Every structure is written in structure tokens, then in C-alpha cells.
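Scrolling down, you'll hit the structures one after another.
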Structure 1
Amino acid sequence: MASKVEIVVLGLLAEAPMHGYDLLERFRARSMGFWTELSRASVYQVLKRAERDGLITGRAQEGREGPDRRVFRITKPGRDRLARGVAEMAGSLVPFDGPAGVAIGFADVVPASVAKAVTDARERAVRDLLDAVRTELERTVDDHDPGRAVSTSMLRRQEAFAEAELAWLRAHRAALGRGSR
């Protein structure tokens with residue numbers, strides 16, 4: 001299965017040829033950091049591996065104002081890998097949450113004051129995320145880049161997840177209040 005970073009890199013290159021720095025800038029411009037992680041090092045590792053595997057081709061381009069850069073273009077095998085990877089990832093059964101879910105999942109075995117503090121901290125973090133998502137939606141409302149519609153939809157997805165988690169946290173807090181330790 002393709003990695004998330006490989007899918008991001010191939011997906012962005014499917015839109016247009018670009019070099020590594022452009023990939024990172026497009027990632028930021030699309031607000032993609034709200035739904036996936038990406039590091040500079042991982043992008044360059046994937047570019048190197050994808051070129052070696054024939055998923056992309058690279059061509060040196062003279063730098064006008066800086067160093068020479070390598071511009072990458074997706075190949076037919078790269079588009080095939082992208083399509084397979086997107087289909088595999090969409091159908092994979094993975095949990096919605098990470099570290100916060102693990103912390104909350106042990107609320108029944110820690111002192112009540114800790115369980116309450118963990119729940120309160122998670123609520124603050126989710127509210128902060130919700131505020132950040134809404135701010136990003138407002139900031140990008142006039143962005144008419146062709147990829148913005150999908151990015152906006154993904155931000156709306158994060159907004160819905162955050163709202164659902166806040167509702168769940170209210171119910172979880174009530175359940176904690178009924179339990180005893």
C-alpha cells in the first residue's frame with residue numbers, strides 16, 4: 001500500500017509538474033495540514049524513491065533567483081499507483097483518533113480528577129482546532145484555485161468531526177460523572 005506522503009506527493013504532481021518546495025507550498029496553500037501530516041524530509045524522500053521507481057520523472061531546472069531545482073512530473077505508472085493508493089486508503093478500516101483517544105480510553109483507571117482534566121484538555125484542544133478550521137475557511141473563501149473546492153470540503157469534514165467530538169465529550173463527561181472510582 002502506498003504511504004500517505006506518497007499519495008500526497010503523487011496527487012499534487014497529478015495537478016501540475018513542480019519541484020519539492022512547490023509541493024510543500026501547495027500543501028500549505030490547500031490547508032492540507034488540517035487533515036494529514038507532511039514533513040519536508042518525507043517529501044524529498046518520496047520524490048527520490050518515486051523517481052527511482054518510475055512513478056515520476058525529474059528534470060533539472062536552472063534557478064533564476066536561487067539554486068537549481070529538479071522539477072518532477074507524474075508518469076502513467078505514477079497515476080496508476082495514485083489511483084490504487086487512493087482506493088486502498090479510502091477503504092481501509094482505521095480508527096478516527098490517535099493519542100487523545102488512548103488517553104481518554106483509560107479514564108476509568110485514573111483518579112477522577114485526572115479523568116476530568118483529560119476530558120477538559122481534550123475539549124479545549126478540539127475547540128481550538130474547530131476555531132482554526134473555521135478561520136482557515138474564512139481565510140480561503142475567495143480562493144478560486146481548482147483544488148480549493150476539495151480542500152474546502154476536507155475542512156468542512158474536519159469541522160464536522162470536531163463538532164461530533166464535542167458532542168461526544170459532553171456525553172462522556174456525563175458518563176464519567178455517573179461512574180465511581
Structure 2
Amino acid sequence: MNTFDQSLQVLIGELVLWLPKAAVGLLVFFGFWVGSILVRNIFLRIGRTTDFNTRYVLQVVGRTISLAILLFGGITALGTIGINVSALVAGLGLTGFALGFGLKDILANLVSGLLILLYRPFNLNDQISVAGMEGLVTEIDLRYTRLENNGKVYLIPNSILLTNSIGLLSQGEKAAVGVGTITRS
């Protein structure tokens with residue numbers, strides 16, 4: 001029993017020393033969490049005064065920045081508690097590199113989708129031609145753009161739209177010129 005009592009006293013002593021650090025770490029993380037919510041809400045409020053495409057882009061940017069703030073807050077809180085986070089940060093860097101390399105096509109489509117939504121080389125209900133496909137733009141998403149023509153549906157990855165010439169055959173309600181090369185037929 002004597003060894004058990006000594007071990008219990010050492011454990012309680014370590015816990016008493018660790019609790020204030022844990023409380024400060026939780027407080028730091030809470031501060032970052034509140035900051036991430038504020039940033040996301042700011043982007044949502046700004047987005048309410050804009051059109052649909054810009055609102056969507058601002059929502060994505062707000063969520064991304066909010067997530068980055070939470071990740072940074074979590075790492076900062078762990079460092080405040082006393083955990084060595086250098087290996088964690090290095091591991092995150094290597095993981096990010098591997099994921100970026102493995103998901104390069106998806107990331108290219110995502111960035112292309114954001115650029116298409118920002119610059120608007122075409123709008124919904126425009127008749128376009130790109131990469132040998134022609135149709136009416138019925139949806140613009142972050143990954144692909146949907147064209148419909150004579151009952152056929154084409155889902156064109158946004159990276160193709162960004163790197164190829166786009167033929168604007170007819171305009172729907174309002175056309176905007178920006179990304180890519182646009183030729184009018």
C-alpha cells in the first residue's frame with residue numbers, strides 16, 4: 001500500500017500543477033473559437049449585401065478562415081498547456097503537402113470554381129461552347145459547371161473551363177467577361 005499511496009500522491013501533485021495550465025489552454029482555445037465565429041459572421045454579413053455568386057465565395061472564404069483560426073487556436077492552446085507542438089506542426093506540414101499533391105486535380109477545380117464565380121466569364125442561362133461541348137449553363141458549382149443540350153447533361157470540371165477557350169453563343173439575363181478567353185459566335 002505504501003507504494004500505491006506514494007504513486008497517488010505524485011499523480012495528484014502533477015495534476016495540481018497541470019490544472020492551471022489546462023485552464024489557461026482552454027481559455028486560449030475559447031478565445032480563438034469566439035474569434036473564428038466572429039470572422040465567419042463578418043463574411044456572412046458582407047455576403048448578404050452582394051449577389052449570389054459573390055455571397056457563395058465569401059461563405060467559402062469565411063469558413064476556410066474560420067477553420068484556420070480554430071486550427072491555429074488548437075495548436076496554440078496545446079503549446080500553452082505545455083505540449084511540444086513542433087512535431088505536430090511539422091506533421092501537419094507534411095500531411096498538407098501529401099494531401100495537396102494527392103488532391104491536386106480536385107484543388108485545381110476548386111480554385112477554378114472560385115475564380116469563375118468571382119470573374120463570371122458566363123452566367124446561368126448563357127449558351128456556351130467549351131472543349132467540344134455546347135449547352136446551356138444550368139449550374140455553376142465549385143467543382144464543375146453543368147451544361148444541358150438536347151436532353152444531354154455535361155458536367156465540365158472548372159479547371160477545363162479556366163484553361164480552354166469559351167465560346168459565348170448567346171447570353172441569358174446578364175453576361176460578364178473575365179476569366180479565360182471568350183469568343184462570341
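Just so you know, all these numbers are worked out from the coordinates, no wet-lab data involved. Note that the structure is predicted; figures quoted are calculated from it, not measured. Cβ atoms are built from the backbone, for glycine too; each structure is taken alone.
Taking Rg/Rh (Cα atoms, Kirkwood Rh), for residues 108-147 alone as the measure, the highest value among 1, 2 is held by 1. Looking across 1, 2, the calculation of FRET efficiency 1/(1 + (r/R0)^6) of positions 60 and 116 (r between Cβ atoms, R0 = 35 Å, to 0.05) that yields 1.00 traces back to 2. 0.65 is what came out when FRET efficiency 1/(1 + (r/R0)^6) of positions 20 and 44 (r between Cβ atoms, R0 = 41 Å, to 0.05) was calculated for one structure; which of 1, 2 is it? Of the options listed, only 2 reproduces it.
Between structures 1, 2, the greatest calculated value of relative contact order in percent (Cα under 8 Å, 6 or more apart) is seen in 1.
Of the structures labelled 1, 2, which one yields 66, 36, 29 when Cα extents along the principal axes in Å is computed from its coordinates? Clearly, the read-out refers to 1.
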